[in-house]
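Asks: Listed next: structures, encoded as structure tokens.
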Structure P
Amino acid sequence: MAPDFTPYLMAGEQIMWQGESHKDGPPADTRANSSMRLFAVVWTLISGGMFGFIIFTENGNTRMKGGAWAAVIACGILFVGIGIGLFVSTLRFRHEYYCITDKRFIRMNDKGVMQQQSDLSHILSAELTGMKNGYGSIAMKTDIVHHHHTNGHYHTNREYWKMQGVEQPAECFRMLTGILQINDEYRN
């Protein structure tokens, strides 16, 4: 059952569109999932290889006693398990609910907990990123940029908002592009 967005609306704010993610639709960002899957596979292979090497090279050696063997096996299971868990998490479908008002983009999880509420004036562009089985995903590029320093290097990350596998994506996309035109006119 879809959550009720009305308690989260500001005075005078109106809902223009609302929808939910569908399992049959395409993911909103396949690049991020692909990167995480690749990382998970590499992590699992390296972890499994390291602990396999330790087990096979120490098998005939009497230096490692029962407690040490238990620790090696526990660490091996833990590290390989982390890699497998990361891989599986990229395959898991996350049911989300979306609402676009005349002022904001709101996203809730399947438990009705608000995960994001952001002003629509931040949207620079919107892209219909995929179509599958009548559902589509939409990525919205924003003007929100996060800056941070890591190990002496300066990094910037642009914030993207995503809607995954929504029904009638063309209708939502048309509405978003209309909002973008209004935002562009307002900025100029």
Structure Q
Amino acid sequence: MIWHRLDRDKTIDMIGRVKSAAEAMLFTPVTSEAKCTRLPFFNSFLLYRLTNFSSLPTFSMDFISNGETFHYMDGADTAIRQMVDQGELVLNADTILPYLHFYYCYVRLPEGEIILLKNAAEAPHIDLYDEERRESLDIVPEGIHIEQDPSTGNFLILAPALYDSSPMEVLITVSADGQVTTLPKRMLTLEKMQ
């Protein structure tokens, strides 16, 4: 993601909009930085990140916002559901993969963490990557297969993924309203990974 740093006035405004009385000392303009990035699958809302650099380790909170209303990304898909209700979500052949990368990064799933892989051979080395790799929206897996049902608008995606720490081929269903279901199809073997 390409982040754009907010100026001091916009940072102060954001802090004022997102903090509660209990968080009054958590973020201050002196010790915090605010930045935003565009998401290709939302019409006008951006992803905002507020980081406190005075804490060890540094502490960040992410929000989806139009600059006025901030929806905290708390691990549930509540903020995404609100974007769907507001008509913000745009899913098509160009935005479906960035949406999946975003969804897997920000929504905690009962299956554990899911990361789409560039290719199966990447699986043993995925721990070498930091948050930048996890948050990359531009990765197109090798051998990915995407279909869209013209009658429902639902997408079916077959792709390599790290599925709860195991390299798997997964079948992903994304409904027209952004609901994601991920089913493991088969383990990616060592022969497949080389």
Structure R
Amino acid sequence: MQKLFFVAILLISFTAKAQHVKVPDTAGYRIIEENKQAFPKFYKLFHQLLENEPLLKQVNFINKKGKGPGFANPSGTVTLDLDYFINKKPRFNDDRLIVILYHEVGHLHYYNNTPRAKWTPEESEKAAFEYSLLKTKEMAVNKDCAPLKTGLHFMLLRSQSNETSDPHVRALKRMVNEPLYAEYVAYQKEKCK
């Protein structure tokens, strides 16, 4: 069963990669640089993580509309879809892109801290969402509540989806009913006025 799961993950990864248009690293970094005024907090966090996050080994860039803003894999690679920077999307502002970046780094922590035999897509998503809440709460403690508010808002919204084939949705449906999520909501309500 575990071998079958691993083979399925590999096939999905290869299929997903084949559907993306890879962007050369130099062009990807240039696009991030060109958007430092539009997404200043993301830009700062992106560079902090490049310098200080040991699990982040590489950043790849793609440009593929409609596939999602980011992906992570066990090798320590985070892939960012530059479409979210080139064609600004109102629902994906600076704060939401921070939540997404922390989410992808959360996957790296899940892969690093969980034995491979226990990896599941739903648990990986749950761990990534929880990591993004942890890190955005740290930002809130330092007087920037917007990423935490944004993360809580969009996580709750996505948990209401009926797309239960999506491990993100399944993870969120569980998560928003757990005490840990309630603690983040309570913190946000009390401290982020």
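Asks: Using distance in nm of label points 7 Å out along Cα→Cβ at positions 34 and 170, single out the structure from P, Q, R with the greatest value.
Replies: Top value of distance in nm of label points 7 Å out along Cα→Cβ at positions 34 and 170 goes to structure R.
Asks: Where is mean projected area of the Cα convex hull in nm² largest, in which of P, Q, R?
Replies: Largest one: structure P.
Asks: Work out which structure the value -5000 belongs to, where helix-only ellipticity at 222 nm (-39500 (n - 2.57) for each DSSP H run of 4 or more, over all residues; to 500) was derived from one of P, Q, R.
Replies: Q
Rule-based calculations on the coordinates, nothing more; no lab input. Given the structure is predicted, the values throughout are model-derived calculations rather than measurements. Cβ atoms are built from the backbone, for glycine too; each structure is taken alone.
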